[in-house]
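There are structures below to look over.
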Structure P
């Protein structure tokens, strides 16, 4: 019954039988709407096979996602879908029942929800997600679906909706520029790839230092054999709140990665089995001074996140980075120095250049790279890594560019094409069997002393009261300046 026509015939027979005297009228309706049913039931079947939703609300989630996409593209068809929601939910339920009783595949790869495809739809879902995140209660299945489809506010304007947002969850101006979260379909493919490279599973501690709403964490959690305990760090209060609701089994830290590192470095350094990051791409601000180790004082945020998080890995641990294409392909001295530093401590297993269409509106080219920690630092660069350090990876592996290289209308380098997944068969680069000597590099962090602790008790109480008043004024939207 997996074919669309067979499913429609099955539901038609059932409804005609249950309609009694009205059976001929029901049969006539199915005949008149045959072409529409073939079109939309087919789409519903494909969507039902892809969404990461279970439970009683799954059918509603699937139909709602299709209806939302139609509202802008074809209002007439959207009205038809809305009118016959109960029937379409029945088709989805039948499809899901068939899927749940089918023999399991050898590898079940989680695939993404149907995500919003326009700014208007992104804004509508984002606002609904903010409203759900602002509540203290646990979300329902349908509300979890909305939270999973939250895309961040990168490229959107808050001019007309700011008054609808809780004061403590209003995105920052920087978020309106930088907030482009990893597409779920890519997260699922990354989880599959790492699972296969690791031989089927990873145990131990895992870290996502710039987690957004935790899409990588969700994708890895859906893979068999990934028995890891996640540490999730996210600077945005809104995104961290959503991550807490989506990831009840993870520890979510709403703070900068730098401050998290200072607090937890000595308990995590050299112990992590997995690091996965899609870091910020801009210039670091004052947060860069929170890390007392000056050897990591990178100006570029992605360079700091990759170096610092990968250097927490245990020997043999895996690191995944989704970063701008200059990281692996840039020819400048700064990029070459960055690659050399990382290559001496971590072996590059494989990398792929992704289609520009993955991050709608961002107009960037990103590279996905998977690394394995050496467990120390090489005295000198391995000879096989010299072309990688020089930025020639994609000259050596041109088939790892997942699309056609071209230029945008603005003259920017682009990779044209649609993302249909990572290659199913991947041969990792062999790690050196006889490397130069490896030496340890981890240096414990000594957290700077808190100057407030040197104050007497009365001054500490006064300072605490001033901080609470200042926070209250910020949350209430006051324009008063506080000192």
Structure Q
């Protein structure tokens, strides 16, 4: 958490840290906004505000404005997101900033000949990385190795067409190719288990959980492993808890003290001779698997609960046939939350890609160098003040110090014209060129290029057409 000058609480006699504090004379108050790292919920709610045409989403509005008694939600009651989109977008950006501060990739080392890679994921927070309710949220390390600007191997690839990680553990995703690997140790998450439901490896029924089968979240600095088991927060791997004495010893004493995870991937068959390696730590606030679970459980079509029930009833799923009226405003939520998640991941085809639903890059480190490449600029032609899409590769998952050039204009990370930045796509709202800029011509073709890590991409021209209002 960011260190700021201020009070640790709102009590009138609370000291202002660090100057007035006896207990903490060397540090300020930790800044933690109420939205935490939940950037996608804030953004999704902002899309309901019709006053903001750049972010308004008609399908999101239709899904969440069904009103009572269809949903237990009335957008016209109280302080509504339909009138507060700007504030919600600011909150989403605060969540984005907190996620970018939460972890750091350090000590990246790669030997091209044996193909051995080692790295450290540093937890910068005061709690486990990640924290909060564990159902469906995860962070994971993605590793890409390149040669001749071509991807030759990838660890923990994400299937963006299916909306989940690739591999046999994730039904509906593509199979891993020979040039891909899934490494479970680099997916930091919690899997509860339940002796009540018979789900001994993984359950989303948190209220019925009887333990954990996996909890490899990175501990904070100074984690008290000696007393962790008594507080039910020790790391767990394959059902075995790490007590720091005779447990699995999942993290070493120095890792507990320093709040990090050191890993080495000598067992992964990286190809020899890679010229560059990029390691990215992604955050996904809600997984496809969890949203499918919510949909099916609410719809009464799931099969995770035992039938007959432990109490002897014939059917576990009776909620959709409830006649008391209690469930009337809840029964539609299953399909609603699934349709919202699916649409805002972009699985229905409109191009929506909301960070947090789609994995969000928290931090990144690179070994070697790979040049940025622009493959195409869209749309062609384009009008002034419209959004240009720069499509290519090796732009980096976050902008950082990278810059977009358009003839003599430059756009760094402080520019509000940068609307999206990812490794393969940049969205830039080009300047509102005035009539005089066209110098009497029907169009101009400025050069566009990107500077990443000090290296320049290839240049391409975009045709900017003169507005009809110009003489």
**Study point:** Of the structures P, Q, the one that -13000 was derived from, the read-out being helix-only ellipticity at 222 nm (-39500 (n - 2.57) for each DSSP H run of 4 or more, over all residues; to 500)
**Key:** P
**Study point:** Answer label among P, Q for the case where mean count of other Cβ atoms within 10 Å over residues 61-68, calculated from the coordinates, equals 22.1
**Key:** P
Review point. For FRET efficiency 1/(1 + (r/R0)^6) of positions 37 and 197 (r between Cβ atoms, R0 = 41 Å, to 0.05), which of the structures P, Q scores highest?
Key: Q
Exercise for review: Looking at FRET efficiency 1/(1 + (r/R0)^6) of positions 93 and 157 (r between Cβ atoms, R0 = 35 Å, to 0.05), point out which structure of P, Q has the largest value.
Suggested key: Q
Review point. If you work out mean count of other Cβ atoms within 10 Å over residues 77-84 for P, Q, which one comes out largest?
Key: P
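Read the figures in this text as sums done on the coordinates, not as results from a lab. Being a predicted model, the structure only gives us computed values, none of them experimental. Cβ atoms are built from the backbone, for glycine too; each structure is taken alone.
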